[in-house]
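In structure tokens below, several structures.
Readers should treat all values here as calculations from the given coordinates under stated rules, not as data from a laboratory. All values derive from a computational prediction rather than experimental measurement. Cβ atoms are built from the backbone, for glycine too; each structure is taken alone.
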Structure I
């Protein structure tokens, strides 16, 4: 992504959730280079002062950083009031999310509540509290971060994929609702991205012991598809307002297969998993 493209957002107010690491941080950095005014949030455990300083050093016109649990209605309401005191945002990026590996039989209701709060309610809260202000002003762009798992789920990520399917569905309905009011809605769907999400994801079931975390992390690191490339897609979505924008070759492949041959993707995913299991089983 060129600096000239980023400069299109100079002095525009951009809200990004889950901004302290991974895709959120890369996106915040990209907008900062374009001299945007950034309003960012993440969990209290994040080093928000360091993030604010970094974004200002990169060229952000202004930075507001707040500790927010996006799954909390009260915290998101308070965050929106702080952000919108100076006016509605020009761009909202609902990025915050968590990972969970395992099938339904191994996933507890507490796990479901945890992932729904972050991955779905976080997006609902962001849209609920910011979209009306954007619509009242008559312009703006909402970019929701989903996943390729949002159009091809598997037994390896039943709960995670469910939340991402829901984000795509929410985005479709909201796009139709807000278009006549001057607000665009896009959903960005990455594939395998090298971010810290694997280090913090929950692993459930005998098929996913804690030792599996290292194997998954190594795969993501070897693949090394960077968060910065997703950030470029987010800025493109903010400029061009596509409905759905896959990122990474596997995300595009699964998207096309879903439309052309719906059963093919599941068979392909199953074959890849069985191949990986055989390779791990053959190691001494």
Structure II
């Protein structure tokens, strides 16, 4: 019993320590301009004026729409590409499948900074800078490797007898993929969807280089846009940071049970 109490105490302490930056960020976002620079963790007076001022700017709504469209588009494309590639390697046994998987997985080893210049040059040649497609494409390309590994890990555990029975009934590869395999790997699809949404929503460097027009910027770039007007008012900058983090926190809080169960269902088996 004593060991359990100590373990719970350590967990609670670790949670509090990890949440301190978030608590401090939210608290500053609720302070007025006078208390913004106060070096206390929790201020005595709070107000929603900072959020009202930020949301009153039309640019912020545009940033939100851009991030939402790009994140959703990236998730859809990543799921489609990863599912197709995983099925081809795991079930169709395409020639050179292991080599293809190894090449795809090698993309996970490359740091994003090393890809910025070639991606930017390619998008400029294709006239895709300052467009949703210009950011959806690279984000999808960076997520396919992780998605393929996760989905293939679960797909390998599906009994082949199910597909053989469908073949005998006259079902084709597309029918088997959509009606038999997809429902069985749904936990893995959810893992990939959540992971890719969070990555695309929080992605900064590619958006900074590709989205140079103010009307095409995403939410992670909002602090840079408002840095000039709000430099002397940290409360509003921290309000922006809090709003940026709301969507990922809500999504993960709602879906974290399925996210964990998807990982436990063999999604990380590779």
Rg/Rh (Cα atoms, Kirkwood Rh), for residues 75-154 alone, calculated, reads 1.07; among I, II the input was structure I
Note: helix-only ellipticity at 222 nm (-39500 (n - 2.57) for each DSSP H run of 4 or more, over all residues; to 500) at -16000, derived from one of structures I, II, originates from structure I
For FRET efficiency 1/(1 + (r/R0)^6) of positions 227 and 251 (r between Cβ atoms, R0 = 30 Å, to 0.05), structure among I, II ranking highest is I
Output 15.2 (mean projected area of the Cα convex hull in nm², for residues 35-194 alone, calculated) maps, among I, II, to structure II
Re mean count of other Cβ atoms within 10 Å over residues 11-18: value 9.8 computed from one entry in I, II; matching entry is structure II
If you rank structures I, II by mean count of other Cβ atoms within 10 Å over residues 163-170, the highest one is I
From the coordinates of one of I, II, relative contact order in percent (Cα under 8 Å, 6 or more apart) came out at 18; that one is structure I
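As an exercise: Rg/Rh (Cα atoms, Kirkwood Rh), calculated from one structure in I, II, equals 1.06. Which structure is it?
Source structure for this number: II.
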